[in-house]
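Trainee: Listed next: structures, encoded as C-alpha cells.
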Structure I
Amino acid sequence: SRCKFINSPQSCVDDSLHGFVALNPAVRVLKNCGALIRYDYESLPTTGKVCILAGGGSGHEPGFGGFVGSGFLTAAVSGPIYTSPSSEHVLWTLRTLGHKNNVGILVFVCNYTGDRLTFGIAVEKAQAEGITCDMILIDDDTAIQHAPRSTGKRGLCGSLFMMKIAGAMSEEGKSLDEIKKYIETIKPFLGTISVGLTTCALPGKDIPLFVIPRDKMELGMGVHGEAGANRLPYLDASSTARLMIDHLRNAIKTYWPVKKGERVALMLNNMGGLTALEMNIMAKEVIGYIERAEVHVLRAYTGYYMTSLESAGLSVSILRVDDKMLRYLDFPTTAPAWTVPYCPEGCTRFTPPELEPIVKVKADSDEETGPGYELGRDGQRIFREAIVRACDAVLAHEKEFNKLDSESGDGDCGTTLSAGARAILAYLSNRRTLKYPEQVFRQMSHVVGTSMGGTSGAIYSLLFLGASRPFEMLTGFNAWVSALDMGMKLISKYSMAKVGDRTMLDILNAVLTLLQDYTWSSEPEALAKLEKQAVAAMAKAVASTVNMHAQAGRASYVNPSLLKNPDPGARAVEVWMSWVFKTLVANAP
C-alpha cells in the first residue's frame, strides 16, 4: 500500500472536513462533532423547508459532506474512518438543526448496524426533547441474495438518489411526512451492485484490509472494504458490465427486475481508485448494454460519489423513474460533489470560522436529589465497586477480545471496549455519589456513546440507556432485573439482533433468565450459589456462539466456516459480568 498525504491517522478526518470548508465557503464545520452544515441552515425552517441530514463513517468522500448544499443535504455527520459517528455527535447536529425549527428534520441512514444504532439513539433522544425529526433507512444493495434479518441489505451509493430527491422536495416546501412517504414509496425502485479489483489500507496502516488476487475480482465488494458476495475470475470491461447488469436484473436473486421499456436513471460511482479512462469505458459498456436491452437511460451520472478510500472498483445504481422523479433529479443544487463548489454569487473565497453546536440541553447534577429509586451508602459502595471491577476486567482482557475480533471484524473489539472502560472509570472518579441508578446509567450511556464510537459504543449506550428507565418506577431487586431486560430490548430494537444471532444478547439473556427465576436473598450461601449458576450459564452461552450462524454485525457477512471461536462481544460480557457477581458475593452481609 502506498503512503498517504495525511498529517496523522488521528487527525485525518478533521483535517479533511476543514479542507472541504476551505474549498467551499458556504459550508461550516460544526465544532467537535465531525459535521458539515450549510451556512444558512437557520433560514430553512422560516421558509417552510425541511432539513435533510445524513452521515456515516469517513473514508467514503465525497459522501456525505460533499452533498451539503441547497437542493440536497442540510448537514452531514462524519465518524472516524469506516466507523459510525457517535450518537452524541448526531444528537448535537440534530439539536443545532432543530433549534427554533417546527418544520422538521429527515434523517437518512444507510443500512449498516452501527449507523442504524447511533442515528437511532440520536433520533430517539431528539424526539424526547421535542425536536421534530424522523429517520429513513436506505438499503439498495443487491449483492447478497439472502441478507441476514438483523443486518439486512446494505445502504450504498444509490442512497444519494433518494437524498437528492428529498432535497429537491424540501426546496419546494413539501412537509416532513410528505417527503418521507414519497421516499418510502420509491425506495423499491432502486438497486445497486458493485465490483472491485483491489481493496484499500486504512490511514496509518501498511496492509490492505484483504487481498484480491490480480486475476480475480470481487462482485458486491462493500464500501467499508469488506469482501463481496462472490470472487470471480477477472473479466474485461464489456463482460463486467454484462455481469453487473444481469445481476441487477435477476428477479430471482435480487427481487429487483428492470423490465423492457422502462425508464431509468443511472449512477456509476468510482469507489476511489479507478482512472477517468476506466470510468468512461465502463460508462460506455454499462449504458450500451442497458439500452440494447431496450431499457431507456434518461439520466446518467458518473464520478466520485461514495468511495472506499483508494479501492479500485465501481458501483452501478439504477433507479426506475417517472416524470416526477426526473424533475426532482434535475432540480438545481449547489452541492459541490453533484455540480460545483457551494459558493453563491457575491461570496468571496475565505475559510469561515467554526460554528458552536448546541451540545447539551441540561446537565445532570451530582447533588442529593434525583429521580426514582435511591441507593443507601452500602448500596452505592457495592454499585461503584461492581462497575470498577467490571471495567478493570475489560482492560485486563483487551488483547484477548482483539484477537477474537480479528476473526470476524477489524480486530479492535478489545481496544474499543477498553476505551469505554477507561471513560467510565474517569466518570466515576469525578462522581461523589451513585445514589440514583437511573441517573448513573443514563450518564454512562452518554460516556460510552462519546468515548467508544462505532457499533460497540452504540450497543453499550443503548444497554445503559435502557437500563436507566426502570429505576424511575421500580425498586429493589426487581428494578435491577428489569434494567437488564430493558437494556436488552433497546439493543434489539435498533440492532435488529435477537437471542441466537451470535451476539452479546445470548449471554445477557442467559443471565436474565437466571435472575428472573431467582427469589432474592442476600444470604452469603444463596449469593454464592447464584454466582456459580451465573458463571456456568454464561460459559455455556459463550461456548454456544461458536456454532451459531451470525445474523448480526460484521460477522454476519463472513463465511460461517471461518468462524472458529466465540463471539468477542459475548465473551466480553462474560468477563465483566462475572466480576459483577463476584462483587455481590464479596459484599454479602
Structure II
Amino acid sequence: MIDVNKSDIDNSLELLRRTLLAERGGESYWRGELSSSALATATAVCALSLVDANEYESQIEKGLGWLCENRNADGGFGDSILSESNLTTTVLVRAVFEFAEDSDINCRTKKDAEKWISERAGGVSYEHIANAIDSHYGKDKTFSVPILTMCALSGWFGTDEKIWRRIKALPFELAVFPHEFFRWLRLHVVSYALPALIAMGQVRFYKLRPRNPITRFIRGMARRKTFAVLGTTQPGNGGFLEATPLTSFVVMAIAACGYEKSDVVERSVKFILGSARDDGSWAIDTDLATWVTTLSVNALAAGSESPSAISMDDRRDIQEWLLGQQFRKVHPFTNSPAGGWGWTDLPGAVPDADDTAGALVALANLQLVDEPIKKAAAAGAQWLIGVQNTDGGIATFCPGWSKLPFDRSATDLTGHTIKAFACWLETFDGPLRKRVEAAIAKALGFLKRNQHLDGSWVPLWFGNENTPEQQNPVYGTARVLSHLSDVSIDSASMLERAAGWLMGVQNDDGGFGGGAGVSSSIEETALALDGLAAYTSGLPESDGQRQKLEQTIGGAAKWLIEHTAGLNNLTPNPIGLYFASLWYYEKLYPVIFSISALQRVREMCG
C-alpha cells in the first residue's frame, strides 16, 4: 500500500495536465523553451562583431549587457543562468568583451572573469588558457579548437602568429571526399563535424600557412571546394544543427578568412539575429519541439492505455504533425538514411536515436494505428537498427567506434529503443521482425554488460553538476528501468538491481537528486518515481521487495506533490547536456516528468 492521498495526486495531476496542455498554444505540438546560454550569447556577439560591428551594434550591446547582468557571484559564467561557472564559458565570455566599450561594468566583468580563470588555469596568458582547455577536452578537438580560435580572433592576446601556431590545424581538405569515403572507413561521425572542420581549418590555414609545402599546396587547392561543401551542408534557414554556438563559430571563422560577404555568412547571420531573444540572450539551440512533443504525449499516456487528457481530434493533429517530421529521404547534410526523427521540426535538425524512439512510442500511445503509421514505424525501426553498434548499444546519430558522443553507445538510448521496438514488434513482417528481435537481444546484452556493479546505468546526454564526474545515474537508471518495465521482455535480474540502487539513493526528504547525497530536484525525483512505479506495478503483491518499494514510492510522491503544488516551485534544473557537454534546462521538463510519474502512482493506487 502506497502511503499517499489519492486526492492530492489528482489535484496535482489536474493542475499539471492543464499547464502542459496550455503550453501547446493551439498548435499540433509543443515547442518548449530552452534556457538562455552565456556561451551561446558570447559566440553570437563575437560573430556579429567580426562580420560588421557597426551594423549590428544594437544587438551586440544587448548581448553584452545580458552577460554583465547574468554573471555568477564568483565572477565566472555557467552555460545556463542556473549553472555553476565553468572554464569554457567564462573564457569565451571574457574573450567577447574585447569588443565592448570600456564602461565600468564592462571592465569589472572582464576583471572578475580573468580572476576566476586565473584561479583555475594558473594565469590568464594564452598558454595558460590553451593548456587548460586542451586538458579539459583531451583528444576531442571538435570544441577546443573553436574555443581557442575565438580567443585568437577576438584580439584578446594580440596578433602574434605563435597564438595561431598553438591551435591545432584541422584537415579541412578531407571535406572534398564524398560521404561514401567516410562510411568506408567507418567514420560516419565526420559528417556531423564538417561545418566546424571546414571553418576552423580554413581560418587556421588563412592565418598561418603550414610549413610543409605539400600540405600547404593541398590545403590551398582545397579552400574553394571545401567552402562550396560548407554551403551545401547549410540548412535553408542558415542555422547549422539549429545551434547558435556552432553557427557562430562558423561565421566568425569564415568572416576572418575574407568571406564576410558570402551567402553562407549572410544566411548564418540572419539565423543568429532571428534566434536572439528580447533580453539580448541566445539559447544553445532553437528548440526541442519534436522531443518535448513526444515526451508530452508519452507522459500523458503513462500508466494507462492512452493519453486520455488529449482529445481525439488533437491526437489526430499531433499524429499528423509527428508523421510530418519523419525524414523520408537520405539527410542531405549527414547522409543519414531515411526513417528517423530529429529533435525539432526546423531545418537544422538531423535524425537521432532518442527522438526516433520517442516518436515511435508516441505514435503507439496515440492509438490511431493504420497502414501509413505501420509503414512509418517500420521505417523508424530500420533506422534504429542502423545506429546499433557492434557492442549491441544504440548510438545517438550514427554507428562508429564509440570514440565521440555522436557515435558512442548509450544506455538510456538503448533502453528507449528496446521499448520502441516492443511497441511495434507485432506489426512487423517476418524479416523485419527477426531483425528487430535480434537487435533487442543484442541491446539487452549491452545493457547487462554496462550496468554498474551497484545496479545503476549512466546516460550520455544528461548529467548533474553536483555528482562525481558530473554524471546523472539517477536519470540513466530511472529511464532504463521505466522503459524495460513497460515491455514484456525478460530482464528481471537487471531491473531488480536497478530498483534496489534507486531506493538506496533516495534522500531523507523523500526526493532524489542526480546521485547519492545530491539535493533533490523535481526532474530527478519525478524520473526516479516514474521508474520505480513502472517496475513495482509489474510485481506480484506477494513479492518480498514490494513493501519497501512502495515506501520509497510514497515518500517520493509526497515530495513531488509538495514541490509542484500551485506550480510555484517549478524552477527547472540544468540536467540536460548538449553537444560538447554544454548544460541546459528545458522549461517543460519538470511538468512533463511530474505528470508521467504521478500518473503511474495514481494507477497503482487504484
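Trainee: Please state which of the structures I, II yields -14000 when helix-only ellipticity at 222 nm (-39500 (n - 2.57) for each DSSP H run of 4 or more, over all residues; to 500) is computed from it.
Mentor: Matching structure: I.
Trainee: Tell me which structure, out of I, II, gives 24.9 once mean count of other Cβ atoms within 10 Å over residues 78-85 is calculated.
Mentor: I
Trainee: Between I, II, which one scores greatest on distance in nm of label points 7 Å out along Cα→Cβ at positions 6 and 222?
Mentor: Going through I, II one by one, distance in nm of label points 7 Å out along Cα→Cβ at positions 6 and 222 is largest in II.
Trainee: Looking at distance in nm of label points 7 Å out along Cα→Cβ at positions 398 and 502, point out which structure of I, II has the largest value.
Mentor: Sorting by distance in nm of label points 7 Å out along Cα→Cβ at positions 398 and 502 in descending order puts II first.
Here, each number is a calculation from the coordinates, and none is a lab measurement. Just so it is clear, the model here is predicted, and its values are computed rather than measured. Cβ atoms are built from the backbone, for glycine too; each structure is taken alone.
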